[in-house]
Structure 1
Amino acid sequence: MIHKYYCENDSEFVIAQFDDDIVWQGAGEYENARGIVALTNLFRNFQGKIPACEIFQEEYVVQKIAPYAYLCTGKMWIATKPETGVSLRVHQRITAVFRWSGKSFKCCHLHVSNPYDDMAADDIGFPAKMANQSYQYLKEQVELQKKQLIAQTEMLRRLSYEDALTGIYNRNKFIETVKEAHSQRFTRIGIAYFDLNELKMVNDTYGHSAGDELICRVATHLWNAFPERVYRTGGDEFVVVDTAMEELAFYNAVHIAEEKMQAENISFSTGISWRSINYNIEEQFEEADRLMYQEKRKFYSIKKEDKKFFKNA
């Protein structure tokens, strides 16, 4: 009877199990009736109004209470199926008395003991209002979780491309940019390689916090000159990848960034490569890297000669 009612909503099968003189007490506070005529009308009104459910963890006990009369008590979990569009999971108890009618056992007493507050006054045979409210709440929570997951995914994606110290793009993003350059057609590519001079000396003399501050200042100047186009590829190494500027504008932007850093007595070496035909991002990166190291060797060579001069003076 329970499975036919909740899983198939087969009211006619349930009605066929009733005794003529049946007493019914439903889950709602005002759900009660007596007699086969009243219950037939009532349960036929339930037809088509009970969403398909699943029943599990059922336990039943049958006791003989009189000759040809049996008391059946049971408890179970009832949950609506996902495809119904409502969400409800309740623990339900049932008490039924069956007696021999001369041809078969018929149910003469039926009591379903859901809490009264589960049923609204206009519910018919099922706590539909609460189920719909639960489903709407569940949908809202799912949508909220989706938004949170999207936000978290975006944050993780951003963090995977963001340098933790400076906030500019990191080496992962640079590698991704190089890969994208192979699949896209550009009219030009400008590469500028910047490398700090004597960062180790700053760290050893003034501490790593001073070195970190210096790195951040360089990152800020480069990002201001080339927004969204600067990558920190190593401890003291920065690369600019630009595909929009004309050659003169690109070199001017590099010059502006260099002037800003020189004004703060930041020592650095630079290598530049710009092409509008036959561009190749790896070749240009190697070219800029080579030019930067030439400038760096020149810087340390001059510094070495200066030390010799002051030592001999």
Structure 2
Amino acid sequence: MDTAHLVLQLLQDHGSLPLSGKEIGLKLHISRTAVWKAVRKLKLTGYEIEALSRQGYRLSGSCGDILTHDGIMSYLMPETAAKVHLTVKSLVSSTQELLDEKARAGAPAGSCLAAAQQERGYGRRGHFFYSPPGGVYLSVLLRPPALKLSEARWLTVIGALAACESIEAIFKAAGAECPAVKIKWLNDIYIEDKKVCGILNEARCDLESDVIDYVLCGAGFNLYAPQSAVPADLAPRMGAILSRHIPDGKNRLAAFFLNTLQQRLQHFDKEECATSFKARSNLIGRRVILESSSGHCEAQVITIDEECRLQVRFPDGTRAALQGGQVSLKLT
């Protein structure tokens, strides 16, 4: 952890109380000039720090909760940090689009682009993904060896499970009780019937061999409620993970996701993933609307099987095992 982030942690620990440069220097065994340089670096990064005459420094704004490269890296486990090539931006068009450009140019596995806001974020089938300030949006480049396109669904399962576990970790970091974190098959994360995260995996492959060249694993978290008005069509179902800001919440959440994703990829267990995914489902036993290129139809979800397929029963009694498609809850 660099000096600037050590200073940031001290300021966060003191909350609204100022901490003098002398005190910071003594705690970190650095000079007051080094303290000043660290504070200057934090300000340039985006943290709001007040310098109070004869009192010292203190954080202002939203607890200094700014998404930064050093902030995320400070919470990564060593084995994750060794494999991640991280870039952090305050505003991008789309993390998926920009990382795809890097992937096509030969970027290594583990390349990751994180952003505090997106202008053209998108989800499945190119649907617009609202990405205001207050969220955490990131894409990770995976280059799995000899993975066939038919097996790529498991990367979405892993991403969804990693997102759920990351959300639970941020509640723990906030010292708050965590509500049930559920998955709406196959890639939406819900808390109390409100969507708080979306997962999007996009694969590029050789069609002749059916072998994947690379996968972009994208995740968009609604960490805090946006201050601006939410689009009317999204308001009924869009939620936020936390109701209040916590120190370094954005950096923690991004790091938690990268740590968990790395662990699940490294220790992939198909049976465990399927069991965990099924246990988190918010669809089993409920009536849904299935959308496809041929139209819409109603069905009841029976279960999620060992291949993470959605087992459904149609009104005429016939059944099907779905591997993909758009599913929405039938509300009436």
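Every read-out reported here was derived from the displayed coordinates using simple, explicitly stated rules and does not represent laboratory data. Everything numeric in this text was worked out from a predicted model, so none of it was measured. Cβ atoms are built from the backbone, for glycine too; each structure is taken alone.
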Matching 2.7 (distance in nm of label points 7 Å out along Cα→Cβ at positions 12 and 228, computed) against labels 1, 2 points to structure 2
Distance in nm of label points 7 Å out along Cα→Cβ at positions 148 and 252: greatest across 1, 2 for structure 1
Taking distance in nm of label points 7 Å out along Cα→Cβ at positions 52 and 196 for each of 1, 2, the highest value is that of structure 1
For distance in nm of label points 7 Å out along Cα→Cβ at positions 188 and 236, structure among 1, 2 ranking highest is 1
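Starting from the value -15500: which structure in 1, 2 was helix-only ellipticity at 222 nm (-39500 (n - 2.57) for each DSSP H run of 4 or more, over all residues; to 500) calculated from? Spell out each step's value before the answer.
Values: 1: -15500; 2: -9500.
Source structure for this number: 1.
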From the coordinates of one of 1, 2, FRET efficiency 1/(1 + (r/R0)^6) of positions 20 and 108 (r between Cβ atoms, R0 = 30 Å, to 0.05) came out at 0.10; that one is structure 2
One of 1, 2 was used to calculate distance in nm of label points 7 Å out along Cα→Cβ at positions 260 and 276, yielding 0.8; that structure is 2
Calculated from one of 1, 2, Rg/Rh (Cα atoms, Kirkwood Rh), for residues 44-203 alone reads 1.00, and the structure in question is 2
